[in-house]
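Throughout, read-outs are computed from the coordinates displayed, never taken from laboratory work. None of these values were measured; they are calculated from a predicted model. Cβ atoms are built from the backbone, for glycine too; each structure is taken alone.
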Structure P
Amino acid sequence: MESKKQYTQRLQQRQAEAQRLLRTDRWISVGRLVAFATGAGLALRDLAGWGSVGLFWMLLPFAVFLALAIWHALVLKKRREMERRIEFYERCLARVEDRWKGKGEDGLSLLPENHPYALDLDVVGEGGLFQRIWISGSPMGARTLGAWMLQAADADTILRRQEAVKEARDALNFREELSIHGNQSASGTGELCDWGTRKSSGALLGWRIVAGTLSLASLATAILWWSGAASVLPFAAVVLMVFLVGLKFRHLRKEVRRGCGEVASTLLGFRQTLQRVEKGQFNAPLFHDLMASLKRDGGAASRSIGQLQRWLDMLEGGRNQFLALFAPFVLWETQCALGIEAWRRRVGPRFVEWLEVVGEVEALLAVAGYAFESDQPTFPEVSTSQTVYLATELEHPLMPHGQCVPNDAALGHAGQIWMVSGSNMSGKSTWLRTLGVSSVLMNLGAPVRASSMKSSPFVLGASIRILDSLHEGTSRFYREILRLKQISDLAGAKRPLLFLLDEILHGTNSADRQTGVEAFVRSMLETNSVGAITTHDLALARIGDEFQEKVRNMHFRSDVNDSGLTFDYRIHPGVVTESNALALMRQVGLLGLDEKESPNPV
């Protein structure tokens, strides 16, 4: 596997570099200790009167110590960065070696209430699709990827994502850089947006001119007074006006300091992330549009934030002991506060847009990483002329390679609805999830595990993992029919629907089940929908006879022999003819070996 080979090589290189930095760190630590001890020894010798080596030689060890301290800080910074790079490749290797389950974010916090398929298809949760694809990055990147997984996408969006993913698939250096620097802006982005979009009132331009003018006047009158060219009165008058202006903006100074204190640490990481994003060299239209939105109004987003950081540095510089003596006379802090507030009003509202761009780029790169780890990626063909789901040798993307049996699907081409019967543990539920999660991958612009796939851009609905709720006081059957109503409502949307129902209405008697399923199937056949329904009730297989070519019977089967139960996990045409329920009960000791088989095969 090429991706594993590259990940392993890069991980070994990063680990070797980390070891080199560790050795450098240790040598610098020893050097600092020696330099400090030498300087202290020379200083004590001079103080004790044992002889002086001269000021130069006495200060030299301390200068060496200072230089080593600066170098040490740089080395420690590189070590922390290298540790993040190593972690990135360790997680990449865990993914290709199927050791990723339970590691990283699971996306459950992004799940809205009563989502029609996310939990049923293992899109989120431990071992889910989100955990498989997302490695690291900003909270906006995680939210963007989650939104793509939880919402339907139109054909144009899917095609644009596919093109971007294909181009970024081999951009491993770019994915590495953005991953490690995206983590630095992982906290505080919410506060940053709140600060940038905070409402304010009052004009600033006039007061900035007044403050600048008074600052120059204060300097000029002070020089004239000091040189004897003028009395102290002009300077005193200007200082009085400076005091009044400073008094007027005392609340603004407090607000600016408080607001900047909350976002200053986030700004540095966010700027570094933007710089990495802006360096991306891609030609795909989606990337081009995203990069263009970062350079609107003639300047790069990172450059704009750099301007704010310079204002913040000047504001902090006003606390310098030397500058603090003169700062009040030139309205230093007030001018900085006015400049920061003017910047915030002009640029702050764009924080949200920039974060969304970073989120989209991070989501695309996460999907591109998944595509890179697919040796022979198959990108689905998007069908807009007819409602179909066609796939050959389709496999579940979350199962380890070699442990998944591929199957073909032809929904809409050979039957609008497939009624799937089968024995226990034969693979019915897994096949439904395979269909659904592959459709989610298509929405992301990601490849699927199949020889080929052609599909419409579906809205998804599934009823596979429905449980009762003690908190809500609702039974499993009631929650299932609520989900069926939700799916029925989705079928009325403009986009085609793919519905996947496991053991439909098994919480009621056979007669009611057949009536309810027939009514549901009839309503779905009147819409732009395709789907698959699994059941143990062979009476439902007769629905295929009633609706002829629109409903097709398929089945999974098992064989019971002397060696136990065997499954081929392949879907076959027709209705299942055998059952393994009693065999399973005997296997765990619930039935004796002489118990007779049920006359009903399923």
Structure Q
Amino acid sequence: MEATKRYEAWLQDPLIDENTKAELQALAGKQDEIEDRFFKWLEFGTGGLRGRLGAGSNRMNIYTVRLVTQALANHLKAQGKADGGVAIAHDSRRMSKEFTEAAASVLVANGVKVYVFPDVAPTPLLSYAVRFYRASAGIVITASHNPPEYNGYKVYNERGNQMLTDEAMGISSQMADLGLDNVSVDENAKENPLWTWLGEEVLQAYYQELLEIAPKIDNPENLRILYTPLHGTGGRYVPEILQKAGFTQVSAVPEQLEPDGNFPTVSYPNPEDPEAFELAFAQAKTEAYDLIIATDPDADRMGVAVDQHGKWVILNGNQVGVLLADFLLAHLEPEQAARSVVVKTIVTTEMAQGIAVKYGAEVRDTLTGFKYIGTLMDELPAEDREFIFGFEESYGYLAGTAVRDKDAVLASLLIAQVAAYYQAQKLTLVDRLGELFAEHGYYLQDLVSYTFATSLEAERSRQFIGELEQKPIASIGGEKVVEVLNYGTSCRLDLRTHKETPILLPKEGVLQWITEKGSKITLRPSGTEPKMKLYLEVQAPEGEEAEKRLLKIKEAFNELVRSGLEA
């Protein structure tokens, strides 16, 4: 009934425009649709807002955007941080520009300065702009690599980092007390002196810092690169940074170059999906390239494919991460390497550890999410440590300290540099990865996603996870488990000594098992959806052994999940 009341209230509300009301009137009699659109307000969390486009309180539209922006304005004022203003950027999705202007209009009406990108801009550039202008916060209108019917709203703090839980709760609590009649909107905000359109100044400063972060290499002009932004924001920025770094043979996939929120050539605009490379592979049949680079719609994730003697090989996020870490650490002076830190997430490859040790550097783990990597970056200087590189298995990478989020513009430059560096030695990235495997062991990974179709399955999955917490798994896939890490209780249990030690990270509902052979199995339930993800990694002296063990563990855990859900 609450959904119906809210639906009827929107139909009568003079603040709701006539086009929106017409969309709502067409829902008359469709109770399931009304319930879905109005059973709650779209929730604000550490990832901001994200949802389907459309009319309703549980949809992305100008009204939900205005409401959360009013909450942000109230939060900044309550914290005494409103004077710095807010930088705002948007991606190529439908309604992104309109949502940008809606957010800016609310901030201006609340007396808060805004720095607005007039055209599509990568998420990492927004993070940089917050720091460049010393703004109090930042907003990116994006749904990252979600399907085209989605959009979203991410908020950054004054350090250019995505907000952590405590900060996000400050906005969420403000939002809970608001209605549409509490929102201030300046209808002529663009004419207000508080509104500043951003120009080339911030972009050229960003480029300059990226070029300083990237090591200098010889003969970049020999590498032949094909790039696709997958209809997203990278179409201008990635080719420009590559050209500034001396890469002269850079082509683009023309059908995917222009920003288009409908993503007409891909079903899923994500470089993690092999199908995202199909048009690039087709173009590579008629033109010769050494490397294909793809970035997601907001240009914070980057994927790469390598021409390996006539066959295209797509590298996964862990493989790209270790190649970049090795390259960056190898180009440091020993003194700098000794105080350097590589940061990765708990589900990202342990191969980083061996690489860092070789150069005298340190590896630190964070929870999943680049906001944790960005936060740790700011804590290292107090320890006289230096952040060099951070990465996560889901195609996110960052070097240097210009930005506080994963940066596909910088990552594209770095992977091109690594490829050109080894090309001069007659090696491909696949060849170099093979050398690293031979030196540090073969690390292979897999990812399994479990989705529960019914509420009964979802409830049984929660019971199953509870049982795993209460009774540790002794072996999996024929490998003896030696450690169990429960991140929800911050407890690490050594099954050999039965000794418990604390995990010094924020709490998150994740379970992890380490075997005597060094395999890592991580189960990460979703906090908001009936899903859970299983991350698998094995290490072995030879690739064939690693493949066999990976398959064995995967099959064993799948059986464990199946029997657990049926019990």
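Structural remarks
- For 1.00 (FRET efficiency 1/(1 + (r/R0)^6) of positions 419 and 483 (r between Cβ atoms, R0 = 41 Å, to 0.05), calculated) the corresponding structure among P, Q: P
- Each of structures P, Q was scored by distance in nm of label points 7 Å out along Cα→Cβ at positions 99 and 507; the highest score is held by P.
- If distance in nm of label points 7 Å out along Cα→Cβ at positions 19 and 531 is computed and equals 5.8, the structure in P, Q: P
- Calculating relative contact order in percent (Cα under 8 Å, 6 or more apart) for structures P, Q picks out P as the one with the greatest value.
- Source structure (of P, Q) for mean count of other Cβ atoms within 10 Å over residues 243-250, computed value 16.9: Q
- When distance in nm of label points 7 Å out along Cα→Cβ at positions 451 and 475 is computed for each of P, Q, the one that comes out at 3.6 is Q.
- helix-only ellipticity at 222 nm (-39500 (n - 2.57) for each DSSP H run of 4 or more, over all residues; to 500) derived as -12000 - corresponding label from P, Q: Q
- Given 49, 30, 17 for Cα extents along the principal axes in Å, for residues 307-386 alone, calculated: source structure among P, Q: Q
- Computing P(r) over Cα pairs in 10 Å bins from 0, in percent across structures P, Q gives 3, 16, 26, 27, 18, 8, 1, 0 for structure Q.
- Read-out distance in nm of label points 7 Å out along Cα→Cβ at positions 67 and 107, computed value 5.4, structure in P, Q: P
- Taking volume of the Cα convex hull per residue in Å³, for residues 179-370 alone as the criterion, the largest value within structures P, Q is that of Q.
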